[in-house]
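*Asks:* Scrolling down, you'll hit the structures one after another.
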Structure P
Amino acid sequence: MNQIQDTDAELKKRFPENQVINDDFGRSSVMVYIPRFNLSDVIDGASETPHPAFIVNGKLLSGIYISKFQNVLTDSLAYSLPDKDPATFVSFDEAIEYSAAKGEGWHLMTAAEWGAIALWCQKNGWLPYGNNDGGKDIREENISARIAYRDDEKAICRTETGSGPVSWSHNKREDGIYDLNANVWEWVGGMRLVFGEVQILENNDAASSENSQSADSEAWRAIDGTTGDLIAPDRFGKTPGSVKLDNIDGIWTYVSCELTSCENKVRFCDFGDVIADGSVCQKAKEILYSLGLLSSRPGYDYDGVSLYANNGLAERIPFRGGRYGQGKNTGVFKTCLDDPRSFSGNPVGFRSAYFVFEDK
């Protein structure tokens, strides 16, 4: 699918507070720059160390660039452009390829980056709205976005990228990141479940094409629940002492022992109810906090969003944000870990991101 692009000059005039960045093919994307911050800046009592999203291959970044809009495709390359129907029917591996093929530093948005944005939103008192109710947010009246796709039979629809009100941006301003809440689910890289075991790439190493995210990549690491260190996982989600996602009395619970309930079906609970038991140390919990996979603020109102997961099969890859038609159960802390990397469908898209090393 090809999309007609505005010129650089037109995009810069329309989005003067954002960055218009060209890829190796000379085509532009509208990007939002997120300056580096520490975990302690977004999580009360956390370590005064950089959020993992700002560390790639051991190098510290001054900031990261996130696509302002859910991405479209031009010649099998990902672009952040306004007023488009976002790309869908994209598998996880395709989302990685379409992003990385743009050139060095370009990548599929990672779980670390998504977590960083979600925590920033929470700390700053605004969880963005979005297209979760037929072209509008269920909590807003007489406000809607332009329809990009409609299924008349099911009365569901996608909206054009960035065409919603400022309440749909991450900072409630026009210069923010749009549509992190609903419209289409978004694949994110660098995190997966394997038979319930949480596996990640270290820090934000998933942002570098040097580090494979293939199913058998040696870059995947489990999290030691007693030390918070990253350890080499086995193939079956049974790495001794690793952090795993158990379902105890209907509540998703992170543990570092064997699972008590491992089933091949999707189960869910409110994100605010997800907990880590006493076998998971503070350092390990900070990793989960940083990814937006565990609430760092007990009792916080997450607007009713849920964590969906399947801990009974190998390799479940995360979608984030929710999709159109799901009502209030969408948002930056909404996560689904129920599908394989091969899945693609009408409500599933993606968003690319970009970084540069300062010594370049």
Structure Q
Amino acid sequence: MYHALIMAGGSGTRLWPLSRKDRPKQSLSLVEERTMFQVTAYRLQPLIPLECVHVVTNAQMAAIFKGQVPDIPEANYVIEPSAKDNGPAVGLALTHISRKDPDATVAILTADHHIGKTAEFHRALRAAYEIAQQDYIVTLGIMPTYPSTGFGYIERGDKMDVRHGLDVFHARRFTEKPKQDVAEAYLADGRHSWNSGMFIMKCRVGLHELERQQPEFAAALARLAPTIGSPAYDDALRAAWEIAPKKSIDYAIMEGAERLAVIPVDIDWSDIGSWASLLDILPKDERGNAFYGDGVLAIETSNTLVRTSDRFIAVMGLKDVVVVDTPDALLVCSLDRVADLKQIVERLRLERRDDLL
């Protein structure tokens, strides 16, 4: 049976001050009235029914998400004891899903990505699910539009199939966040896609790769599996988490996987990794501005994002700026520096301003 796993952990630093540690971007309404998590869950319908949607996150966020999408069964939530990157989280979730359905094929997705072309996304998932039946791990590759140094890249090898009108290629290698000259070469050669972070695989294939590449952690998960739903589970989880490697799924599984395939897709994708990338996908006025709320007056302003809740904000003479007003903090930042917001967050952390984190 086809399943989906939504990775919904993570902290809220890149969209500060709106996003905070107790309300990261996946719990917020950014592109439309629904939250990013709601959009992700309901975007899967009707391809993947909500009873086959699983969520891996922390206990605090699980309580929020259960209220946002109440039709996802409570038993489908997998709680990670602490943040250890998404590699261990995926391994834990695959163990849970496999326990319920040993033959499950699962699409591993993130809760905070924008996908504008839902029909194309469904077509790509259907193709990927079919290729995954051949024991491949399939990733959806995003055709690059500029030489980004902030994304990982996947190099395509030989074409291996066509499914639902989409070309399927062997994946030759993964490269994490290259330098500028390498990214420019990747864009020019036409053989590279951005790594979307979306992976489709049989549970048993993913667990086999963990066993091959992260054997100690995989053995702990194997010991944990029969305790699921029993009083022994908490102790088994604690023991597994103590030795869980702090690695992303890319490093824990993908880079060393034996059978990898990539399907290049055009699904109007964005990881909404910054206020600048959010501005790119929002509806804009004739001067390239995007405003949240009715209380914004802009004069001689262009390519600027202004977000306010209930306070009137007037801006004049701005270009390439983001202004975000929240009840306890105001951000004014040049668009070309929004990727560096972690410096503000780190300063606040050093000054022990937990009220603003």
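*Asks:* Consider the structures P, Q: one of them gives 15.8 for mean count of other Cβ atoms within 10 Å over residues 238-245 as calculated from the coordinates. Say which.
*Replies:* Structure Q accounts for this read-out.
*Asks:* Another question about this same structure. If mean count of other Cβ atoms within 10 Å over residues 110-117 computes to 19.9, which of P, Q did it come from? If you can, show how the numbers build up before the last one.
*Replies:* Details: P: 27.9; Q: 19.9.
It was calculated from structure Q.
*Asks:* 20.9, 64 is what came out when Rg and Dmax of the Cα atoms in Å was calculated for one structure; which of P, Q is it? Present the calculation step by step, with values, prior to reporting the outcome.
*Replies:* Details: P: 19.0, 58; Q: 20.9, 64.
Among P, Q, the structure yielding 20.9, 64 for Rg and Dmax of the Cα atoms in Å is Q.
*Asks:* Something else: Can you say which of P, Q returns 0.90 when FRET efficiency 1/(1 + (r/R0)^6) of positions 70 and 302 (r between Cβ atoms, R0 = 30 Å, to 0.05) is computed? Each step should come with its number before you reach the end.
*Replies:* Numbers: P: 0.90; Q: 0.10.
Answer by label: P.
*Asks:* Same structure again: So helix-only ellipticity at 222 nm (-39500 (n - 2.57) for each DSSP H run of 4 or more, over all residues; to 500), computed for just one structure, reads -9000; which one of P, Q is that? Write out the running numbers ahead of the final one.
*Replies:* Working: P: -3000; Q: -9000.
Computed on structure Q.
*Asks:* Determine which structure produced the value 0.55 for FRET efficiency 1/(1 + (r/R0)^6) of positions 190 and 214 (r between Cβ atoms, R0 = 35 Å, to 0.05), calculated from the coordinates; the candidates are P, Q. Working shown, then result.
*Replies:* Values: P: 1.00; Q: 0.55.
Answer for the origin of the read-out: Q.
*Asks:* Rank structures P, Q by distance in nm of label points 7 Å out along Cα→Cβ at positions 6 and 222 and report only the one at the top, that is, the highest. Display every interim value, and only then the final one.
*Replies:* Details: P: 4.9; Q: 3.3.
Greatest value across P, Q: structure P.
*Asks:* Let me ask something additional. When mean count of other Cβ atoms within 10 Å over residues 14-21 is calculated, the result is 21.5; to which of the structures P, Q does this value belong?
*Replies:* Details: P: 16.2; Q: 21.5.
Going label by label, the one that fits is Q.
*Asks:* Now a separate question. Matching task: 1.7 is the computed value of distance in nm of label points 7 Å out along Cα→Cβ at positions 174 and 198. Pick the structure from P, Q.
*Replies:* Values: P: 4.0; Q: 1.7.
Structure of origin is Q.
Every read-out reported here was derived from the displayed coordinates using simple, explicitly stated rules and does not represent laboratory data. Note that the structure is predicted; figures quoted are calculated from it, not measured. Cβ atoms are built from the backbone, for glycine too; each structure is taken alone.
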